[in-house]
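The following blocks contain the structures, represented as C-alpha cells.
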Structure I
Amino acid sequence: MNDEAFQQSIRKLLKTVGVTTQQEIEKAVQRALAEGHLEGNERLPARVTVEVDGLSLALDFDGDITLE
C-alpha cells in the first residue's frame with residue numbers, strides 16, 4: 001500500500017464532500033428562506049453519514065446548522 005496515495009485520496013474525497021455539501025446546504029437554505037419555509041433564525045439538526053464499502057464502516061456525525 002502506498003500510504004501517501006492513500007492519505008491523499010482520503011483528503012481529496014473529504015474536501016470534495018465538504019465543499020459540495022456546504023454549497024448544497026447554502027442553496028437549500030436560501031431557497032427555503034425565499035419560499036418562506038424558514039424565518040432565518042432556526043437551528044437545523046443535521047446528520048452526516050460516511051460509509052466505506054469493503055470495510056463495513058459507517059460513521060454518523062450529528063450537529064446543528066444555526067442560521068442566527
Structure II
Amino acid sequence: MKLLNICAWTIAIIGALNWGLIGAIDWNLVEALFGIDSLVTRIVYLLVGLSGLYLIFLYPKIVSRD
C-alpha cells in the first residue's frame with residue numbers, strides 16, 4: 001500500500017506541475033514530451049486523474065492523523 005501511495009503522490013505532483021506550467025506560461029509539458037493527442041499523453045492524463053481520485057479517498061485518513 002505504501003508503494004501505491006508514493007506512486008499516487010508522485011503522479012499527482014507531476015500533474016500539478018504541468019497545470020502550473022499551463023497557467024503560468026501556457027506551456028503543456030506532457031504534450032511537449034509525448035505529442036498532442038498521442039496515446040502516451042492520454043495515459044499520463046488518465047494516471048493523473050486516477051491518482052487524484054485515489055488521493056481524495058486517502059485524504060480523510062491523512063487528516064485524521066492530526
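Coordinate-derived values only; no laboratory data. Bear in mind that the values here come from a model prediction, so they are computed numbers and not experimental data. Cβ atoms are built from the backbone, for glycine too; each structure is taken alone.
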Top of I, II by distance in nm of label points 7 Å out along Cα→Cβ at positions 1 and 17, largest first: II
Starting from the value -0.93: which structure in I, II was log10 I(q)/I(0) by the Debye sum over Cα atoms at q = 0.20 Å⁻¹ calculated from? I
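Tell me which structure, out of I, II, gives -28500 once helix-only ellipticity at 222 nm (-39500 (n - 2.57) for each DSSP H run of 4 or more, over all residues; to 500) is calculated. Let's see the in-between values first.
Working: I: -17000; II: -28500.
So the calculation was done on II.
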Relative contact order in percent (Cα under 8 Å, 6 or more apart) - structure with the largest value, from I, II: II
Calculated from one of I, II, distance in nm of label points 7 Å out along Cα→Cβ at positions 25 and 49 reads 2.8, and the structure in question is II
Structures I, II, by FRET efficiency 1/(1 + (r/R0)^6) of positions 41 and 57 (r between Cβ atoms, R0 = 25 Å, to 0.05): label with the highest value: II
Between structures I, II, where is mean count of other Cβ atoms within 10 Å over residues 9-16 highest? II
